[in-house]
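Asker: Following are the structures in question.
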Structure P
Amino acid sequence: MQNSTFSLILASSSKYRKMMLERFQLPFTTHSPNIDESPKPSESPVELAIRLSIEKAQAISRQFPGAIVIGSDQVATLGDSPIGKPGSFVKAQQQLAQLSGQHVQFHSALAVTNGEKLLHTNVITHCYFRELSSAEIDHYLTVEQPFDTAGSAKAEALGITLMERMTSDDPTAIIGLPLIALAKMLREFGINPTLQASAL
């Protein structure tokens, strides 16, 4: 049954996730969940991403009863080790040198709740970095400055040129909000973006 009077909230302050959700052309608001994102003892990076996506959605859901809330979190891993956001040019240099020629997995965890029902999933994007020269790394970082991005590469922009190949069930997952999975979840809450999108 289609939900025509829904309140949709994105539990995030990320400008990238906001831009992604705007592609559905549905009315929504954003609220920052302000939760503790510290990993628990012996918690894997993937477990952390899934837990945080759920906790973000639930935190905002408690503030807005009855709303349909979207939570998301992303971690990148090289083997079993997490790859964080570099925060500076020098750290991004070191990170890309480490990732050169490597297989990196980006885990995009997603949760949707209305306070009663909770759905969640994890969409994996496999990124195979090609062998990168120091000149390529330095020039790329100067042009794009991806210091707020895990893995120091924005695959939706010039960072795609650093890749040998990428595979995923959802090409939007790498940016941090897997829209194919999200559309499926929203349909289970009575929201069908295909039918309910507003005309531009």
Structure Q
Amino acid sequence: MFTKIPLTAAILAGGKSSRMKRQKCLLSFDNEKIIDMIVTKLKDIFEELFIVTNFPELYFYTGITLLGDIYPFRGPMSGIHVAIKNSKHDIFAFACDMPFVKGEVICALSEKHIKEANTATVPSYNGKIYPLPGIYSRKLLDELEKLLLEDKLSMTKFLNDIGAEIVEVANLDKEGLSFININTEEDLENLKKGGIKCLD
């Protein structure tokens, strides 16, 4: 019998989607909403799943527990903060516009984080570090609160300051699919016309 990963998955959908001009994770690819692609992938893997959003009415239909940012529109740090505040476990945070995260990457990061009891565990792809998807300990709550109050929102600096574990995953995701995000209408149209490779 499959045992779920003892982490809380949090899909961060709290942004304004200013470049897209509409909620990008509600756009459809291959007749499925991007948010639904991510929910389908995560709900059977993790013991707990949240969607963090400042527009809850858009996501009631999913049946997933919804959380609102305590410090809205402050980027991924605010989403990670409220997820930690409400979770039973450390948080595995996912961007709502990155629907192609590979299971191998999820499992490798989860296994390393749990085994080593890291403060944070995030991937790198060919040397470039990505805060999302990434895992953040519940022990970071006070530090996140402090940074949000001080409006110090750089995830790169945060990861460096806390000594995050960096895991190179290019061997698990040779094409880098896990890190493709859909930020603009052009991204979406290119994706529909030419597939994932056209976003490289």
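Each reported figure results from applying straightforward, stated rules to the coordinates on display, with no laboratory input. Predicted, not measured: the structure shown is a model, and the values here were computed from it. Cβ atoms are built from the backbone, for glycine too; each structure is taken alone.
Asker: Using the calculated result 3.6 for distance in nm of label points 7 Å out along Cα→Cβ at positions 132 and 188, pick out the matching structure from P, Q. Let's see the in-between values first.
Answerer: Details: P: 3.6; Q: 1.7.
The value was obtained from structure P.
Asker: Okay, next question. Suppose you compute distance in nm of label points 7 Å out along Cα→Cβ at positions 52 and 148 for every structure in P, Q: which one lands on 1.5? Mind showing how you got there, number by number?
Answerer: On the way: P: 1.5; Q: 0.7.
This value belongs to structure P.
Asker: Additional query: Given 17.2 as the derived value for mean count of other Cβ atoms within 10 Å over residues 4-11, which of the supplied structures P, Q does it correspond to?
Answerer: Numbers: P: 17.2; Q: 22.2.
Going through each structure in turn, the value belongs to P.
Asker: Tell me which of P, Q gives 0.96 when you compute Cα Rg over 2.2 N^0.38 Å. Intermediate results must be reported in sequence, preceding the final value.
Answerer: Working: P: 1.07; Q: 0.96.
Checking each candidate, the match is Q.
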